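Down below are the structures I want you to see.
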Structure I
Amino acid sequence: MIDLRPLTEANLDKVQDWMRAPHVARWWHEDPDSVRDRYLPAIEGSDPTVTLVAVQDREPVGLGQWYQWDDNPADRDVYGIPAGTVGIDYLIGHPRHCERGLGTALVAALLEVTPQVSIWVTPEEANVPSCRVLEKNGFELMAVKQCQIPEEPWAGPTALYRLQR
């Protein structure tokens with residue numbers, strides 16, 4: 001249902017549009033004008049995050065990425081996430097693709113390409129659709145904590161989900 005392809009420079013305009021969509025901006029808080037600066041290092045290989053475009057029927061529908069929490073030890077430690085684990089992020093880019101099971105399929109596809117270790121994900125607790133997607137993929141809610149990451153002062157309580165593999 002979902003194919004994952006490496007993010008390329010040619011995809012950045014699409015990602016920028018997705019970051020402007022209200023249903024994405026509400027949770028990602030990413031400046032659409034900084035998309036090139038944010039994602040080009042991953043495309044070029046200087047950022048170890050693996051960033052992928054989700055494609056359905058040859059149409060880009062979303063973004064997924066995975067990373068080692070150990071590459072962001074300060075964030076990992078704030079949440080109390082164990083070392084040696086992986087994190088994932090995901091989004092469905094256009095509202096017409098929401099509420100059709102694509103988020104669940106996107107996370108399932110991401111799980112197939114991540115290392116076989118424990119995966120921890122930190123959506124905001126109020127992001128109910130994201131939390132449901134994780135639960136449908138077998139993640140367990142471990143805790144809810146107020147975000148303490150200085151770069152994210154806007155963040156509300158964060159749900160910590162774990163998939164033990």
Structure II
Amino acid sequence: MTGALVAGLVAGYGIAVPVGAVGTYLVSLTARTSLRTGACAALGVATADGLYALVAVVGGTALTPVLQPELAPLRWISALVLAALAVRGGAGALRRYRSPDAAPAARSASLFVLAAFAASASWQLALAGSGALLGRALTGRRGRLVTALVSSAVIAALAARMLVPPG
């Protein structure tokens with residue numbers, strides 16, 4: 001059960017941490033309005049992330065018996081895709097940082113979904129709160145670089161984890 005919780009938290013933060021259009025909007029919305037408005041918007045974003053996690057778990061559960069014979073090759077493919085996403089995210093963050101004028105580009109299952117939602121909600125609420133406290137710091141060039149690189153590192157760690165057999 002702890003594994004599902006940790007996996008859900010890591011996935012939730014991996015999805016939520018990169019400060020893109022939604023994160024920037026949350027910070028600026030909160031800075032322009034109030035923490036209450038920003039918190040409501042943040043929980044709306046986290047709800048969408050939680051629903052995506054639910055769809056992934058339900059779909060994965062339904063497909064598991066069909067995909068079981070091909071599990072080993074699928075793990076490698078998944079790890080390669082995640083590694084490619086991590087490299088792409090990190091390279092894109094560095095590229096955007098260097099050229100600022102460019103445009104910004106069962107129970108365990110339930111626990112995973114709830115943990116992904118909770119991670120996303122905590123991050124989105126932190127962004128909303130930072131709008132009131134930090135203003136433009138996270139949405140500046142350096143802030144976008146740091147959050148994108150952290151996200152890429154999380155994705156790379158997930159890719160590496162895909163190569164370790166369960167158990």
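All of the numbers you see were taken from the coordinates with simple rules; none came from a lab. Keep in mind that what you see is a predicted model, and the values were worked out from it rather than measured. Cβ atoms are built from the backbone, for glycine too; each structure is taken alone.
Structure notes:
- Parent structure of the calculated result 6.7, given that mean projected area of the Cα convex hull in nm², for residues 42-129 alone is the read-out and I, II the choices: I
- Source structure (of I, II) for mean projected area of the Cα convex hull in nm², computed value 8.8: I
- Which entry (I, II) yields the derived value 14.0 for mean count of other Cβ atoms within 10 Å over residues 26-33: I
- Among I, II, structure where helix-only ellipticity at 222 nm (-39500 (n - 2.57) for each DSSP H run of 4 or more, over all residues; to 500) as derived comes to -9000: I
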